[in-house]
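The following blocks contain the structures, represented as structure tokens.
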Structure P
Amino acid sequence: MKWHNGADFSAEDVKYTIETIKRLGESSIYSANVSNIENVEIINNNLVKIYINQETPFFEYNLTFPIISSNIFEANTDIMQSDRNNLPMGTGKYKLQSIDITTGFELKENLEWWNSENIDLRIDNITVRIYGNASELYNAYKLGGLDLITSQSLNVEDSIGTVGSNIESRYGRNFDYLALNTVSNMLSNKEVRQAINYAINKEEIINTVYGGKYIASDFPLGYGSYLYNRKYV
């Protein structure tokens, strides 16, 4: 795996990232993730050993933060103020070519992407535009300035029409739910909660309230969660 500048992604990058987050303290949104890490030892180029100062249940889930390249920032550099942040670098299938926080950014296909043999990228370049509100976005799309837009509006067709557009729905992570007070005498009974669940006509609610645009989830976490598991339904 390589960074977008061609340098190898290595264990040194992982160690550097963790130590940098710890050095930044509360100025980093990931400070709590590494608070129990005592030391990071590099075993080899692809392996690190992390020492923690106390038992931490599910500790591996704390390690869900982006890794930064140790060869981009100099040692002890104030990375929060570094101009290197003006063009962030990763290891993904698209490289960031340019960025403007007010207007958008441009991406280019990464020919050295580590997984390129298993997927046809098909798109060489991607331009992302930022708009102030939905009306500006929809107008730009109708005028042909955009190839693709996303919307959470249930009535997006009213704004963009139906001619010349293909509308596709995708399962998301947002959901509405009914929260029950399980400490009450009645609702603490599992069978009572199940009866309430069976009595609710989800499809009718979807059709009458959400215009048929939502789906019913059999599991509280929904399809977008990594914890979703059919065997628990």
Structure Q
Amino acid sequence: MGGMNPPRHPRYARHRFPADVISHAVWLYFRFPLTLRMVEAMLAARGVLVSYETVRLWALKFGQSFAKQIRRRLPAPGDQWHLDEMVISIAGKKHWLWRAVDQRGVVLDIVVQSRRNAKAAKRLLRKKQGVAPRVLITDKLASYGAAKREIMPSVEHRQHRGLNNRAENSHQPTRRRERIMKRFKSAGQAQRFLAARDQVANLFRCTANTNAADRRRARARAFQVWTDVSEVARA
């Protein structure tokens, strides 16, 4: 190439580090249960000297953008939606993380709310307006029934705690990140981080009952999507 650097994509134009470094740092932070300092150390091991604060700013700037593009490229959700809520502590106050997951374990949406009531459940279902499942599966919290009757009255609703392990299991990575990050600083931070983290996790999900060759092919496709949404190839 005659020693010339390739043109930088406009989204990276004001950044000192190349796009592949920024993309890799953002991927590490959202893909694995790592602190910002851990990502800083992993980059340093590769000779990339960048502060953890810079990694935080990269995640803040690019995380949501990448997640939105990933969401548009994923297959349509399944026809069974599992809804569940978990309590999280933010600045010493109790909040509720509401999550919708399909039967494959793909996270459809999350909503961080200060209340555990029908209004919060309605907000989660309204975010999925335009797409309706065949059946909703929840625990016996009355708020789900009230929200479903208003937002999706024709959808079958099954309420049984034992049926909802899919949604409950999807909370486990959030618990790990909550511990590593020493709890979330604000509801907005939790919403932004978890929405991006869940979409990256959706992209790189590994189905346990597939063989090694299929997993490698799926991983290669996921990395290609990541390259496309982060626009590294064109940077």
Structure R
Amino acid sequence: MDIKEAIRERHSVRQYTPDHIMGDVRTSLETLIQECNRESGLNIQLITDDPECFDTLLGHYGNFTGVNNYIALVGSKKLKDLDELAGYYGEKIVLEAQMLGLNTCWVAGTYGKGKCKAHVDSGEKIVCVISIGYGATNGTSHRSKELSKLCGVSEKDMPSWFKEGVEAALLAPTAMNQQKFFIDLKGEEAVIKANFGPLTKLDLGIVRYNFEAASGHKCKAN
């Protein structure tokens, strides 16, 4: 599976099997997390074999079952564009997990924040977590808004690389599937902006990573 296939096949999964994340799969994940932390200045952490974080009323309300592993997206409150960075690098890890045969789900509120085992230093905060493991299912696709509502370029006028990026952006997970972003083409440069709403900066990072990974071109946050 390559990155474009991972983008197409990755769906949110809330029910997991008891299988542990071990061996080469775990090593690959931890190596990538270390690389992401070096690049971003974040303090992303993989927490395994911890059923307590999602064994809460909120977790049950979110229909999570069998969650024993999660990725905590942690960073300094002083870090510029913290939420966007968490989204960008979190999505990079999510797609690598998909290519490793794992399933994931972005989780902003329906987990036990007080039970999260991530180490959070003074001055840091948890932006959100991502459940991860071997899914009981592979999830289902989400509905997307019309292209014209999310992009300022008509399909017939799109360069091939831009079209690939936009198509990947439309498949990106966003909070409550709100898709509050807009992508445009300024000269030869792709630009993206977040509209107003909850978690839109986090979503901006997620969507931007999908665009860049599929298109091979940078997408500037406006």
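Just so it is clear, none of the values below were taken in a lab; they were calculated from the coordinates. The structure presented is a predicted model; accordingly, all values stated were derived computationally and were not measured. Cβ atoms are built from the backbone, for glycine too; each structure is taken alone.
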Query raised in the report: If helix-only ellipticity at 222 nm (-39500 (n - 2.57) for each DSSP H run of 4 or more, over all residues; to 500) is computed to be -11000, which of P, Q, R is the source?
Result: R
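Of the structures labelled P, Q, R, one was used to calculate Cα extents along the principal axes in Å, giving 50, 38, 33. Name it.
Working: P: 60, 57, 36; Q: 65, 43, 32; R: 50, 38, 33.
Considering all the candidates, the number was obtained from R.
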Report task. Work out the source of 1.5 here, i.e. which of P, Q, R gives that when distance in nm of label points 7 Å out along Cα→Cβ at positions 179 and 211 is computed. Result -> R
